[in-house]
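Right after this note come the structures.
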Structure P
Amino acid sequence: MVGLDHVKTRLAKEAELILQPHLLREWSLRVHKTVLPAVDRLTHRPPLIIFAGDVGTGKTTLAETFADAIARRHRIDVRVKRLSLRARGTGAVGEMTRLIGTAFDVVLDEARTAGSTRPTILVIDEADALAQSREANQMHHEDRAGVNALIRGISQIATEAPGVLVVMCTNRIGALDPAIRRRAAAEFDFVRPDDAQRAAILTALFEGVHLSPSDLDHLVELTGPDGRGYGHTYSDLVDRVLAATCLAAYPDRPVTAQLIAEQVRTCPPTPPFTAQP
């Protein structure tokens, strides 16, 4: 996840202290010789973090991988589970509520057994499809019931299951139910990579290929807004430009700065997600 260090640094602390709140108390006792009132308040924050941003900016990938750093640092097992859109069900009365409730029951049961010694991260991708605002006039009763089930599950985790963190990823932060957003301990905004980040990504992707400073500057310019108003996303560069370049070179040609530039031109950036809530 090149270029997201500013997010990863704060995320690691947020997640670590939600999953293992005793670490905050230990720090307070070590530094201040007492447990500060502020620490007590922090340890009772809702176990919810929201990732918001455009498609392809790294939200889901980071949500599913950041636990590795916590597990390695503290030498513990961290489980990552994913709540998919299948939880919406087929539209049958009560099905969505039942499926969401069952998913949270599984996580709660495991958490009660393992506690904070084996934390769990529950990733909810495309969260706006499951937690859309109940203020929408056209919202179906089943969707409202599903949002209620989500809120109930998060509240149960907060009171009954230390060591569980819910991470919601959404392309439409404005579509989330206000009650969900109020419960979030933190929101992280993901944007398309800037010039420095694209330079870092391109350097990492094409390590071993000779790219002069002027070559890299040219590629950074080509993958930037370039009159469109938006540049390449992380996934545009990793999933499209990298693949196109390697396939263009295989089996007889070497990868060169010129070849990369050619493939960038044939793989324009995906347009920003503009759907309104």
Structure Q
Amino acid sequence: MADAGSASVGTIPVQQLRAGDHAFVSYADDDAGRDVVSAFAWAGLVRREKVMVFAAPHLHEEQVWDRMDAPGALLGSAREHGQLVLSSMRALIHPQDAFTPHRQWERIAQETDRALAEGYSGLRTYIDMHWVGDLGADVDVMMHRESHAQHLFADRPYTEICAYDSRWFEPDVLTAMHQAHPCRLLPRLGDLHTEHAEGVVQLAGEADIATRERFIGAVREGLRRSESSGQPLTVDLSDLIFLGVACAVDLLRLVLEHPHGPVHVHCPPAQARILRRAGADQVPHVVISEVAR
């Protein structure tokens, strides 16, 4: 189910999270996700938000700081002045010992109000879901919390990432939680997510040398489906945070190789400039529409 107050829907890179987003991300090894939490924290600090990190309970505080590249001057200053806080679910729900959705909701609302009172533009939290095992919480109760938290995000400057260790949670729980969050994150920086719908190929993340083959494959498949159905194709690049020149050239080349109808490209202004410099205006059937997030 989608949270009514959420700003983003679908699969996006962490850099595109906005106030009001309730995001799901999963990881499968101990080093995975460290770049996601670091980028999430840095973005919040730059936007003058308060950032709270609820790391996996088995990690020592020093390990968490190391994962966030803590020696950086901005992080160090933010830690010293209370803009960046490391906490735990135990500390959040204190003095209660047992987890209840209402207690957690209450405390998050209080922390959001506190952040605003302290002069920050909002609150963002990164919550590693290993707290469920640490507190001995019922998984079904946790799932209820996750799928009924809309009020925390509606018209409030609150952003939350819920990070699930896929080695610990059952596959059916992961599937349900993936669906319950309106926003899903790419599991690492530099990744590319591709999705096909009727007449549309949607790409999110980064299209560069590392992901070039996946980018080419997705566009080629979209063109093939469009040719088969006789429908025009829309290539949606609105969730790309980077488009390399090589991938821009690949897109135009593939359109030239499949001149069966109009190809509408939706992209932010920066990507539109790259495509035009690569010669998009000379490619028949390519129609560029600039969009802003």
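The numbers here are math on the coordinates, done by the rules we state, and not lab data. Remember, predicted model here, so these are calculated numbers, not experimental data. Cβ atoms are built from the backbone, for glycine too; each structure is taken alone.
Worth a mention:
- Structure with the greatest value (metric mean count of other Cβ atoms within 10 Å over residues 57-64, set P, Q): P
- Parent structure of the calculated result -14500, given that helix-only ellipticity at 222 nm (-39500 (n - 2.57) for each DSSP H run of 4 or more, over all residues; to 500) is the read-out and P, Q the choices: P
- Entry that produces 6, 26, 30, 20, 12, 4, 0 once P(r) over Cα pairs in 10 Å bins from 0, in percent is calculated, selected from P, Q: Q
- At a computed 1.9 (distance in nm of label points 7 Å out along Cα→Cβ at positions 249 and 265), which of P, Q: P
- Which entry (P, Q) yields the derived value 12.1 for mean count of other Cβ atoms within 10 Å over residues 33-40: P
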